[in-house]
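Below: a set of structures, written as structure tokens.
Where a number appears in this text, it was derived from the coordinates with a stated rule and is not lab data. Predicted model, so just to flag it, every value in this text is computed and none were measured. Cβ atoms are built from the backbone, for glycine too; each structure is taken alone.
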Structure I
Amino acid sequence: MRHFARLAATAMVAGFAFAPASASAQQFINVLTGGTSGVYYPLGVALAKVYGDNIEGVKTQVQSTKASVENIKLVAQGRGEIGFALGDSVKAAAEGNAEAGFPEKVEKLRAIAAIYPNYVQIVASKDSGITDLAGLKGKALSVGAPASGTELNARAIFSAAGMSYDDLGKTEYLPFAESVELIKNRQLDATLQSAGLGVASIRDLAASLPITVVAVPAEIAEKLGAPFQSAEIPAGTYDGQDKAVPTLAITNILVTSSDVDEELAYQMTKQLFEHLPDLVAAHNAAKAIDPKTAAKNLPVPLHPGAERYYKEAGLL
């Protein structure tokens with residue numbers, strides 16, 4: 001997977017656009033993802049290739065971003081046709097939550113599909129001595145890029161646990177890969193990452209030094225309510241993790257804008273589900289994408305093009 005990410009990143013830097021050779025540049029799909037060491041990015045690269053290979057007359061591009069919040073804003077501004085975002089960020093955007101980065105309701109936001117769940121994964125170096133949430137007090141923790149979906153998750157969890165960033169010895173706002181590098185260099189004790197299981201950055205960390213996966217108790221999910229739910233990180237997800245660890249999960253959503261052409265949104269939805277194996281090959285998190293639940297319990301309306309696909313497929 002790291003090799004794949006390096007190849008994908010090289011393609012992005014070179015400005016490579018996936019498209020069939022015969023395609024005219026009549027339509028464009030910019031796929032908004034996240035950091036290259038997360039799950040959004042490899043899935044976005046795979047999705048862009050699916051679209052470029054199977055939607056006639058389009059060119060595609062993959063954009064690495066700060067993930068959920070930035071993706072929602074870029075979609076609303078017409079600077080991306082489809083983006084990955086956490087369910088709680090989408091809900092905050094739809095409602096207009098200034099603390100989450102949305103001082104006004106994002107009226108144009110529409111859904112393509114609910115996809116796989118993100119798992120809140122708090123990982124500490126074994127040497128830090130951190131074994132539970134309370135053990136983070138006085139320690140150095142990275143909570144993700146500022147105002148990212150991950151960082152919003154961190155704030156919510158701390159609040160539900162009766163804690164705040166003030167309880168930490170040091171708070172860093174860093175992407176996944178940078179957080180891991182600082183832990184390796186003993187400049188950071190732990191990292192909180194909201195991503196699919198088996199995220200490359202944590203696998204890299206676990207392969208480099210002994211880690212502790214910190215539990216997030218089920219009562220935290222109960223206090224927070226939807227779209228948070230209790231879940232667990234299965235034993236063996238990371239090197240040295242010999243037991244299942246309770247945590248929270250939040251559904252990811254592929255979002256778009258009401259300004260996107262209906263036929264294009266229809267094709268983006270259709271090709272997603274007709275080429276799921278391509279996404280699974282890019283990252284195992286895609287195994288959890290289920291067309292039967294993709295149009296359910298969404299915090300924003302479906303795009304009419306996506307709705308047309310689900311009705312044709314007998315899913316609505």
Structure II
Amino acid sequence: MDKVNIKKLAAELNLSAATVSRALRDSHEIGAATKARVMEMARKMNYVANPSASNLRSHKSKTIAVIVPEIANSFFSQAINGIEEIARAHNYHVLIYQTHENVEAENAFIRSLLSGRVDGILISIASGTSESRNYKDVLPVLPLIFFDRVCEDIEAIKITTNDYQSSYTATKHLIENGCKKIAYLKAIDHTPAGKNRIAGYVNALKDSEILFDERLMIDTRSEQENVELIKNLLQTQKPDGLIASIEELSLPCYYACRELSLKIPTDVKIISFSNLKTAGILNPSLTTIAQPAFEMGRTAAGILFKILNRKEVELNQTLVLDSELVVRDSTQNLY
């Protein structure tokens with residue numbers, strides 16, 4: 001039996017091949033009734049798309065790029081899962097690039113992707129301070145969507161979470177559970193997400209009539225250094241609560257407390273921005289601000305494919321998804 005192609009489908013439907021092709025791609029140019037007719041006939045005739053031929057005709061790579069700071073981070077691994085789910089549904093491949101928080105590496109990735117290797121880019125920016133970024137070079141050439149860590153001074157689609165409110169809620173939770181001296185472990189503070197988390201912490205203290213003490217807010221560094229930094233903080237400032245602004249700081253808090261023989265939550269309560277699947281089995285279990293990582297990935301990818309399929313999309317919009325405070329034993333009030 002001869003293989004069914006678009007021309008045969010078009011002849012059977014008495015439509016042009018271009019109309020059938022657009023209907024199969026779910027183009028907004030084709031009405032719902034016509035799309036339904038085409039899809040039904042495609043099923044009846046066992047039509048199977050030829051990806052290679054389609055790619056050649058459209059000059060599409062059928063590949064998208066995802067640029068993230070770190071794949072090992074639970075948030076980004078879950079976001080990538082969401083992106084891949086949508087990409088598979090559109091028969092697309094996903095290329096993943098890790099910047100390891102290096103702006104120069106990020107710039108190099110973007111420059112290489114402008115060669116036509118991919119049809120669009122999803123990016124969560126590195127936290128470095130460099131201003132030499134290539135985002136404005138990308139937008140006229142490829143669809144570019146920011147997620148989680150975004151660039152504020154550029155008109156583009158951005159998918160974020162309510163970082164300010166999440167940090168505010170976390171700080172208030174510690175206060176309501178008896179904490180009066182809450183330390184904050186800084187990270188990614190050159191990004192909007194990091195700045196908003198700091199602001200939420202500071203304003204929650206203010207609204208609870210607790211004076212902000214800059215000695216309780218420390219800069220963090222490498223994983224090995226962070227344990228010593230946190231130990232020094234606990235020994236010199238003696239906070240009764242810790243807020244870890246990123247997931248990578250949560251375990252160093254536990255290590256520091258263990259090495260100092262401090263009991264969690266009796267001596268110090270800990271809360272962290274984290275999507276760690278093991279948070280519930282830590283001893284004690286860790287209270288977290290869990291971001292909707294999977295849904296954020298799906299949302300960002302869904303919008304990208306609307307653009308690729310020429311559907312109408314507002315190209316300068318910011319979508320804000322809500323994070324969830326998951327209360328566990330590390331912030332329990334024992335009194």
Original post:
From which structure (I, II) was FRET efficiency 1/(1 + (r/R0)^6) of positions 72 and 280 (r between Cβ atoms, R0 = 25 Å, to 0.05) calculated, if the value obtained is 0.80?
Top reply: II
Subject >> Structure (I, II) behind the derived value 48, 20, 17 of semi-axes √(5λ) of the Cα gyration tensor in Å >> reply: II
Original post:
Upon calculation of relative contact order in percent (Cα under 8 Å, 6 or more apart) from the atomic coordinates, which of the structures I, II produces 23?
Top reply: I
Original post:
Hey, helix-only ellipticity at 222 nm (-39500 (n - 2.57) for each DSSP H run of 4 or more, over all residues; to 500) derived from one of I, II reads -10500; which structure?
Top reply: I
